[in-house]
Structure P
Amino acid sequence: MPLATLITTADFNALVESAFQAETPVVASSESDLGQPLERFSTPAEVKAKAAQCIKEGRRNYSFGLWYPSMKGSFLERQVALNPPRDGESFRYSLSGWGIIRLQLYVTPPKTLQCRVTVSSEARALSREQRYPEQGAVADWDWRVVETYAFRLSRQLAAMGKTAPVVQ
């Protein structure tokens with residue numbers, strides 16, 4: 001059962017600000033809306049605005065993918081075929097990359113926020129490398145840097161509130 005930290009909007013905003021401090025990441029939605037490209041976010045203000053939109057609309061969950069240049073490796077936008085099509089759309093895009101850090105936001109009634117930081121480990125990536133060759137070599141990533149960024153964000157998030165099972 002996945003766990004997330006119960007936070008306020010101000011907490012989420014502070015977490016996003018800190019994600020941009022040491023180095024500017026490339027930030028995109030982890031998954032696109034049906035038939036649409038991935039959304040990209042260049043500044044903390046854009047990420048916070050998207051989160052505010054999700055909260056306002058009551059969107060149950062949204063995931064941001066973060067890639068820092070110092071992590072090396074590469075990320076890609078993968079088109080995912082929907083079979084059967086949903087709502088008249090036959091595809092969506094997904095952000096892929098071995099060391100992509102995911103910042104997942106869950107909104108539950110009445111506007112309770114839950115957040116979690118996830119990332120694959122080097123060992124997990126290695127166990128899947130043969131299955132997903134389009135993602136490049138796991139060895140291309142600087143896993144020390146991946147772990148440093150993920151740990152820093154996770155530690156900051158953990159200090160913001162209590163942890164509870166994700167409510168979906």
Structure Q
Amino acid sequence: MFTLIEITPYDETSLKLDYLFIREATNTNWKKRYQLSCLLKGIPVIKQGTLSDFEYFKKTIKQKAPYEFASKKYLLLLNGNPVSSIYTMERNKNIIDLTVTTLPKYRKKGYAKRAIKMIEEKLFSNPDILFTTITDITKEKISSKIAITLGYTYHEETNTFVKANPILEENITHQL
């Protein structure tokens with residue numbers, strides 16, 4: 001059974017699942033990655049001290065949360081276990097960028113596509129969201145393949161794949 005959950009800095013359950021996902025996705029480098037992201041955003045790095053790894057993770061997430069107000073993170077769960085992570089970033093009030101990551105042991109099983117479909121359903125229920133976009137930064141062009149199979153169109157000028165909200169397309173069709 002698949003579930004899509006939003007990760008919030010104040011929900012212990014979602015943070016535990018996010019911690020498990022990140023730890024598995026990055027192996028031992030997760031602390032360095034979080035510290036680097038703090039440095040890049042001008043956020044002071046928290047010292048771990050006597051905090052457990054999970055407590056340190058929670059504290060870092062809570063510290064970063066106010067700086068990431070235009071973004072949200074979701075996890076696709078398969079029978080309660082995280083398999084894919086989806087990051088949404090508001091480009092503006094009408095366009096949302098999507099980034100998806102799937103844990104290596106769950107790749108090539110359609111989970112990234114399922115996650116994107118579920119997040120599109122959620123986002124496109126808001127008529128103010130006109131488009132979602134996907135930018136492929138993988139050298140294997142995996143995100144490009146996923147975007148094309150999900151009906152995204154490549155926009156050469158911005159080097160992104162774009163998909164219009166079906167509600168927008170219906171309105172245009174009715175006006176013709």
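No value in this document is a laboratory result; all are computed from the given coordinates. From a predicted model like this one, the values you see are computed outputs, not experimental measurements. Cβ atoms are built from the backbone, for glycine too; each structure is taken alone.
General observations
- Which of P, Q leads on percent of Cα pairs over 17 Å apart, for residues 9-56 alone, largest value: Q
- Looking across P, Q, the calculation of relative contact order in percent (Cα under 8 Å, 6 or more apart) that yields 18 traces back to Q.
- Among P, Q, structure where semi-axes √(5λ) of the Cα gyration tensor in Å, for residues 49-136 alone as derived comes to 25, 20, 10: Q
- Looking across P, Q, the calculation of Rg/Rh (Cα atoms, Kirkwood Rh) that yields 0.99 traces back to Q.
- When helix-only ellipticity at 222 nm (-39500 (n - 2.57) for each DSSP H run of 4 or more, over all residues; to 500) is computed across structures P, Q, the figure -9000 traces back to P.
- Which entry (P, Q) yields the derived value 14.2 for mean count of other Cβ atoms within 10 Å over residues 17-24: P
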